[in-house]
Structure P
Amino acid sequence: MKILVTPTSFGPGAQLAPKDKLLDFADEIVYNPHPRPLAEDELIPLLDGCDGYLAGLDFITEKVLLNAKSLRVISRYGTGCDRVDLDAAKKCGILVANTPGANADAVADLTIGMMLAIARAIPMLDRATKQGEWLRRTGIELGGKTLGLLGFGMIGKKTARRAAGFGMDVVAYDPYFDEVYAKDNGVSFNTLEQILTGSDFISLHLPLTDSTKNVINSESIKSMKPGAVIINTSRGGLIDEDALYHALESGHLGGAALDAYESEPPDASRPLYQLSNVVTTPHTGAHTAEAALNMASMAVDNLIEVLTTGGCPYLV
C-alpha cells in the first residue's frame, strides 16, 4: 500500500503512536514537502500510485481526484470536508472519512482564549509592554454578556459549557439543534437573526457550504449590536473580510478574532490584519498535543479500515 500523508503535524518527524501503526501497514509513505496545505497542481504528482490519502487542509478538487487513478480513500485529519469535492469523490468511487469530535476540546479552548484576548486587548498590551510602554486599556468582562453560537455541534457545545463558567448567557442557532443538551446546559435556541441582533460575542462553528458562505456580510453586520465581537475558529469563507474590515474600522464592531481566512495563508499586508482590535492565529485551533493524537488515531484507523474492509464508521 502507498499512502500520501499531508497534515503538517503528522510529518516525518512527528512522534505520534498512530504513525507507527500506519508505518506498519503501508509499504510506502509520501509526505507533504511544504509546511502548508497543498494546492491542486501540487497534489496530483504526490497522489500518483497512492491507495490511501491521509489529508490535511489541502484543496482536493475534481481535477485532483480524476488524476488519482489508484486512490480508494481520503481520510481527513479533522472534521471539515469543504475543501474536498465530495461529488467528484463519489463519481470516482473514492470514499471520504473524517474525525468528528477529535479536536472539539482544542477548538473550544481557543475560542474562549480569543474571546478573552479581545475583551482585554491581551495581544496589543503584550506588544506595548515589551516595547517599554505602560498603557492603560479599559477592557470588558465576559460575565453577564451574551454569547451567540452559530452552529451547535460538538465544538459549539463545548464552547457553551466553557462560556457558562464565565457567567455568560449562551444562545445558539443550528438547523439540527440539540434540545436535550441545550436544556441540560442552560443554552437557549435563537434564530439566526436573534443571534446577530442580540449577542455581544458571536462565535462561528458552522461548516462552509453554499448556504453558509459569507453568512457574516455587510447586511448581517449592520444588524449586530454596536461593539459586538466576532470569533471565527471554523472556516474563513463564512466571513466577508472586506465587510468585516469596514465595520471594525468604522467602530461599529468592537473586535474580531480569526483562526480561519478566505485565503490561507492570508495576505498579512491586508488592512484588516493591521487593526489593533483584530487577533489572528494561523488556523491552529486543532493544534494541541491531545487533539493531534485523537485526530491521528481516528484518521489512521479510518484509512486502514477502509483499505482492508471497504468501510468505516466515519464515512462522510
Structure Q
Amino acid sequence: MKRREFLTVLAGATFAAPFSAGAQDARNLPRIGFLGNSTATLEANLVGPFREGLRDFGYVEGRNIHIEYRWAEGNYERLATLIAELIAAKVDVIVTAGTPAALAVKNAGAVPLVMVAVGDPIGSGLVASFARPGGSATGLTSMTPELEGKRLELMREVLPKLSHIAVLWNPANAYQIGDEKKVQEAAALLHVRVLSLPVQTPVELDAALTRAGADRVGALLVLADRLFLHNRERIVAFAAANRLPSMNAYRELAEAGGLLSFGPSYAIMHRQAARYVDKILKGAKPADLPIEGPSKFELVINLKTAKALGLTVPPTVLARADAVIE
C-alpha cells in the first residue's frame, strides 16, 4: 500500500471510531417517558419547565438524555396503549400529571413513576404514605382540601350576588369525586346552589354546557381535569357567548379568556419533577422518595374578560393576583 493510501485509510478509521461510539452512546442514553394528557402544543408550557428542571441537573435532551413523548389528547381511554408504547421503548422512568394517568402507569407494571399534581395519592392507592410512598410511584401532589372553598370565596368576592353556579367535573377521575363533594360543602356554607355537571367525554361536555345555559346559572366553576384543559377553547367560548364569569383550576383557561383561575403552579411542579427523575436515574427508589405538596399557588385575573362582562374586580382581589391579563 502506498503511503498516501495508508494515511487515507488511517484517517477514515480514526473518524469512524468516534462516530460509531457516539451512535452507541445515543442508544444507551437514559430514557424518560413523558406521558401528556393533552397535546404537545397545549402542554408546551409544562414540557418547557420540565426540560429546564432537567438542565438544572445537567441533562440536555438529545445530548445525554432521551425523552419519549406520548399524548393522550384528552382521552383517558388512550392511556393504556400509550403506556405500553413507553414500556416497549424501555424507558427508565415515566413522568405524568393527574390521577388517572398516574393510576394507569402504576397498573401497567413496575416502571418507576414520577407523578405531578396528583390530587390524593394515598386515597387513590398510588402510595402508602407521603413520607414513604412504598411502591414504584413518587412525585408531587396538588392535594389541598380547602382549595375548592377558596375558589368559591374568590368568586363571591368578585360576584357578591352570586347564588347559583354550574360545576364541571369528571367522574372518571377518582379525585374529582371527592372534589365535587367539597364544592357542594363549600357552596352550602356560602348559600350558593350548585348545578353539578359530570363530564367524561367531549360529547358529554357539549351536553353539560347546554344544560348550564338552559339553567341560567350565574357562573361556571371548572375543576382540575385534563379533559377540561384539553377542551378549554370550547369552554371559554361557551362562557363568553353566555356572558358567564368562570373560575378555573388551570391558569390556561383564564389565559384563553376565562375570568379567573386559582390553583397550584403546574409549571413549577413540572420543573420540580426533574429532581425526582434525577434521583431515580442515579439509583434512588421511588418508594424512598417523599411526596411533596405545592410550593406556590397562583391567582390569575383576566381584566379583558371582566370588562366584556361589565364586571369590576375589587381592588382587594386585584392586589392578591399573581398575573393580570389586560
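See the values below:
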| read-out | value |
| --- | --- |
| If Rg and Dmax of the Cα atoms in Å, for residues 66-105 alone is computed and equals 9.5, 26, the structure in P, Q | Q |
| Rg/Rh (Cα atoms, Kirkwood Rh), for residues 266-305 alone derived as 1.27 - corresponding label from P, Q | P |
| Top of P, Q by FRET efficiency 1/(1 + (r/R0)^6) of positions 82 and 210 (r between Cβ atoms, R0 = 25 Å, to 0.05), largest first | P |
| With helix-only ellipticity at 222 nm (-39500 (n - 2.57) for each DSSP H run of 4 or more, over all residues; to 500) derived as -10500, matching label from P, Q | P |
| semi-axes √(5λ) of the Cα gyration tensor in Å derived as 36, 21, 19 - corresponding label from P, Q | P |
| With mean count of other Cβ atoms within 10 Å over residues 178-185 derived as 12.6, matching label from P, Q | P |
| For 2.1 (distance in nm of label points 7 Å out along Cα→Cβ at positions 90 and 114, calculated) the corresponding structure among P, Q | Q |
| Which entry (P, Q) yields the derived value 0.70 for FRET efficiency 1/(1 + (r/R0)^6) of positions 154 and 170 (r between Cβ atoms, R0 = 25 Å, to 0.05) | Q |
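Since every read-out is calculated from the coordinates, none of them should be taken as a lab result. What you see is a predicted model, and the numbers here were worked out from it, not measured in a lab. Cβ atoms are built from the backbone, for glycine too; each structure is taken alone.
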